[in-house]
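Below you'll find the structures, each written out as structure tokens.
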Structure P
Amino acid sequence: MMKPKDILLHREPFLFVDEIIEVRYLQYSKGKKYVRDDEFWVDAHFPNDPIFPGVLLLETMAQIGGLLLKSEGENRLNAFLSKVDNFKLIKKVVPGEEIIIEGVFKDNIADFTKVKTKALVANKKVAEAEITYVSRKTLGG
């Protein structure tokens with residue numbers, strides 16, 4: 001079983017992937033995020049009515065969507081978020097909920113790869129976005 005820290009460069013408190021469910025290189029990725037009531041944002045967003053911040057949901061989608069870029073020969077994912085299109089927040093996410101995120105390969109042009117992502121809670125879509133990643137080598141890293 002793949003562990004998020006084995007693939008992603010992110011670390012707490014900015015690692016938002018709790019479980020990798022499935023990864024098929026340049027095809028599909030699926031992962032899970034458990035929204036806990038002890039996370040750093042809970043007391044501030046919003047007091048007495050915490051809502052998982054949209055930008056953190058997008059980051060979670062980007063981390064899981066990008067997993068499909070990891071090939072067998074690489075130790076870690078070597079791509080960065082480059083662009084976000086059509087990001088839509090459909091329903092709020094709160095502590096205690098489990099988010100399932102899926103990424104589906106859409107297009108590849110040179111060192112840029114576009115992935116269509118969606119986030120679901122209890123099998124209902126809560127967000128979606130098209131995320132473009134750029135190869136780390138393109139940025140000189």
Structure Q
Amino acid sequence: MENKSKRDEVIEVATKLFIYTDYQWWDKLLEEVLTEQVWFDMASVGGGEGKKIPAKDICQIWKTGFTGIDAVHHQAGNYLVNFHAEAIEATVFCYAIALHYKKSATQGTTREFVGSYDLHCVLTDKGWRIDSFKYNVKYVNGNVDFK
């Protein structure tokens with residue numbers, strides 16, 4: 001039996017966020033990663049002001065956004081985890097790079113998003129789940145519009 005620390009469990013749910021998104025495993029994101037309602041803030045990349053929305057809506061936004069893209073790859077690290085409220089809440093900061101590949105694009109087949117994430121996790125009866133998500137872009141490079 002594996003003995004994971006709370007920190008390991010929180011980092012694992014953050015890692016699942018990126019892996020499940022890359023593979024477009026929307027059901028797994030809903031079952032294992034996100035709470036039913038999530039504070040969602042993608043304003044730094046033009047996603048509008050942050051607001052609380054259903055997790056299923058986040059999955060639909062991403063599913064639509066990835067339509068026509070042949071591959072998505074997130075690489076995350078430099079996790080800083082802080083526990084709050086008697087260790088049933090945690091904040092997570094991490095760096096991440098997202099690479100998108102579209103074979104049919106005529107002005108470059110890749111685009112790259114470099115930035116960081118501010119996540120908030122809560123301990124539920126199903127384990128750690130993300131209930132707040134903020135992306136902070138540093139820069140975007142490549143064929144951003146995939147023309």
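Bear in mind that the values in this text are calculations on the coordinates, not laboratory data. Since the structure is predicted, the reported quantities are computational estimates derived from the model, not experimental observations. Cβ atoms are built from the backbone, for glycine too; each structure is taken alone.
Given a computed value of -6000 for helix-only ellipticity at 222 nm (-39500 (n - 2.57) for each DSSP H run of 4 or more, over all residues; to 500), which structure among P, Q does it belong to? Walk me through the intermediate numbers first.
Working: P: -3000; Q: -6000.
Only one of P, Q returns -6000 for helix-only ellipticity at 222 nm (-39500 (n - 2.57) for each DSSP H run of 4 or more, over all residues; to 500), namely Q.
Quick check: 2, 9, 18, 22, 22, 13, 7, 4, 2, 1, 0 is what I get for P(r) over Cα pairs in 5 Å bins from 0, in percent, calculated from one of P, Q. Which structure matches?
Numbers: P: 2, 10, 21, 24, 20, 13, 7, 3, 1, 0; Q: 2, 9, 18, 22, 22, 13, 7, 4, 2, 1, 0.
The correct label is Q.
When you work out mean count of other Cβ atoms within 10 Å over residues 10-17 for each of the structures P, Q, which one comes out largest? List each step's numbers first, then the result.
Working: P: 14.6; Q: 20.0.
For this comparison of mean count of other Cβ atoms within 10 Å over residues 10-17, the top structure is Q.
Which one of P, Q has distance in nm of label points 7 Å out along Cα→Cβ at positions 18 and 130, as calculated from the coordinates, equal to 3.1?
Numbers: P: 3.1; Q: 1.0.
Value 3.1 for distance in nm of label points 7 Å out along Cα→Cβ at positions 18 and 130 corresponds to P out of P, Q.
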